[in-house]
Structure I
Amino acid sequence: MKRLGLTFLALVFSSLAQSQEIRIGVAMPISGPGSYFGVMDKEGIELALEQLKGAVNGHKLQVQYEDSACSPLQATNVVKRLLDQFKPHIVIGEECSDASLAIAPILNEAKVVQLNVGSVTMKLTESGYKYTFRIFPNAEQQSAPLVKVAQGVLKARTAVILHEKTNAGNDNAEGFKKPFEAAGGKVLATIDFGRDVNDFTAIATRIASLGKVDVLPTFALEGQQVRLSQALAQAKVVKGGGGSGVQMGSIWLPYGFDQKAGQASEGYVRIVQFDPNEKRKMVQDFVKAFKAKYGADKTPTHINAHAYDAILLIAEAVRRGAKDSESIREQFSKFKDVEVTTGRITFDAKGQTSDLSVVHFVETQKDLSWKALNWQ
């Protein structure tokens, strides 16, 4: 009888201990062409956990990382495994749109919150998923200011659109093309390519033959954008190669792209979700803490920042009383003007952040540094 009582108490205490955990699954690319996402995401998450000392309101934040590889199939398998074995209250992920779309219905059917930090496709928050939230501006939210700058500031009348053949690439390309043409601009060509393309010489040569191109909106992962910028410079299409065309981009490229692309990136105008030079106290505190943890020579990217912010938002939901997936969803639905390093987060009825304070324009200078542009 005594042993039975002890066993019962042990089960009770075990249950209580379990209820004091907030289990966070992280599905990010650690391998493949988007592997830099996973590395930077983990840096941001680990810094936030360290600052929170791993707990909020007595709830331990338990994190399990999985490699979803920017792949719909692998992301699906990873999330099913997380649900079966880890039983998360929330899953952060994925970075790539196709993978994010693959896991959204699975998580929604399981009634587990998906907090997306880096996918752009419109479909993610337009599909009616009750448990999906996104702090990353969608394709329309990014393309609209790109078009505004292209025509209003750069006085662009012609464009060549370059994009990878994915949901994200397609949505970004279409999001630029429609309003650009509606405002009187002419798209000379829309060129897509698979992620297996490494040589962009033929594409750059084709663009050089089209005559004067004012802007070249480009939507692809970092590795391909480095090679594409260099090919365009070699063909003397863009400013970095002595041409007149301005390459433009939305929030695809991390801080440090300019150094990898070299002089070819000069004059590149793009949107970033996080500007490490922004004077807000939260931003400067984050930059200081990041350098203290990872090295004085390291500057946090928007990928570091939005992963860090994901943990801050989960922590804020817990502070407001969330203790499981359903209550996290309820608290997220109420978020309005919540300050994080990337800006302020207000979720609309579809779970999409509606505050465009996360959009910053920068231009690559001759010395490959950024110049922040007050164009938004």
Structure II
Amino acid sequence: MKTDGTVGGDWLEHPGTQTLMQALEGAGHIALFVGGCVRNALLGEPVGDVDISTDATPETVSDIAEAAGFKPVPTGIDHGTVTVVVQGKPHEVTTFRRDVETDGRRAVVAFSSRIEEDAQRRDFTMNALYADRHGRVIDPLGGLPDLQARRVRFVGDAETRIREDYLRILRFFRFHAAYGDPDGGIDTEGLAACAAFAPGLQAISRERITAELRKLLSARDPAPSVAAMAQSGVLSVILPGADPRALAPLVHLDAAEPPRWLRRLSVVGGDTDRLRLSKAEARDLAALRSALGSLDTPAALGWHLGTALATDAVLARAACFETPPPPGWTAEIRRGAQARFPVTAADLMPDLQGEALGTRLKSLEAQWLATNLTATREALLKGT
């Protein structure tokens, strides 16, 4: 965690980024880095997207970019955002804004020339940090102490921020999972506001809810945040019937594995009608939930599901039953994923045809699985 009020890194020193910042400043405008890039740089976390905030209007940003030989793309022009690609690197350049009207789902904004107004409309104090092109941090709302304490706190009044966009309820828990101090607890004012306005999430699209839940469950340890969601009544709004008790054991068990959000969702359970899952995600989640109640061996799971999904299933099942995975389970999954059922339809023809053939193949497959995929072709065919 940097404490000297400056940020740096390859993202800031990128020649294209510096050229764009200088072009905006050279035209007499303010140009500041904002949000995630500043926050993550201060925390020593990887920086992904680079967002720039400016007092120049979108039209002016486009004119400056074109004059400098760059191609501006009006990706969010109604909200003041122009994407400028410089030397292969995209930059979202957004005009300072203030909210004019909000309904809990979307906002009508007016452009502003004041950084303070722009900061006031942001969600959390740790996201209302700016930096100039030299890396000097600007903190108009006093959010730096919150970031240093890893305290996720709404800007101003928590209830007001949530009324502006109910999705901020889920973002509150996600940011606590990603950046909060696990020993410091969750902000009580923010938690109370989230509990009070949880029903507002019903007005949020399934796509937006799913995107936030995916990010939350992909955090290193989302268990404390999800437990707080359950206690506050938020979890039951987006996943009716969910029970997060197995999530903490799963996080412990899967610490050596890349976080996989569906694996974690499978043990949380609940009705997923409020989510927008792809066909592949829905299929995989159904397979995982089915595996939780099965007696299949790791090898059988590997054969049925493949290595990645079988790994999820074994870890999820162990978490739910609060038992360690069986000895040698990873090797068994690989063995199952590579196995081939040794009997083919040709082995049973011409004596069996059609439905009888299919029934016999399924019976032999069940016998093979019962031997943990060890029975040979000869042993299986002996009784035919």
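Out of I, II, which one gives 1.9 for distance in nm of label points 7 Å out along Cα→Cβ at positions 168 and 184 as computed from the coordinates?
The read-out comes from structure II.
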Given a value of 15.8 for mean count of other Cβ atoms within 10 Å over residues 208-215, calculated from one of I, II, which structure does it belong to?
I
To test your reading of the models, identify which of I, II gives 17.6 for mean count of other Cβ atoms within 10 Å over residues 248-255 when calculated.
II
For which of I, II does distance in nm of label points 7 Å out along Cα→Cβ at positions 120 and 328, calculated from the coordinates, equal 6.8?
II
Ranked by relative contact order in percent (Cα under 8 Å, 6 or more apart), which of I, II sits at the highest value?
I
In terms of distance in nm of label points 7 Å out along Cα→Cβ at positions 40 and 304, which of structures I, II is highest?
II
Compare mean count of other Cβ atoms within 10 Å over residues 136-143 across structures I, II and report the one with the greatest value.
I
One of I, II was used to calculate log10 I(q)/I(0) by the Debye sum over Cα atoms at q = 0.06, 0.15 Å⁻¹, giving -0.24, -1.30; which?
I
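Every number in this text was worked out from the coordinates using simple rules, so none of it is lab data. What you see is a predicted model, and the numbers here were worked out from it, not measured in a lab. Cβ atoms are built from the backbone, for glycine too; each structure is taken alone.
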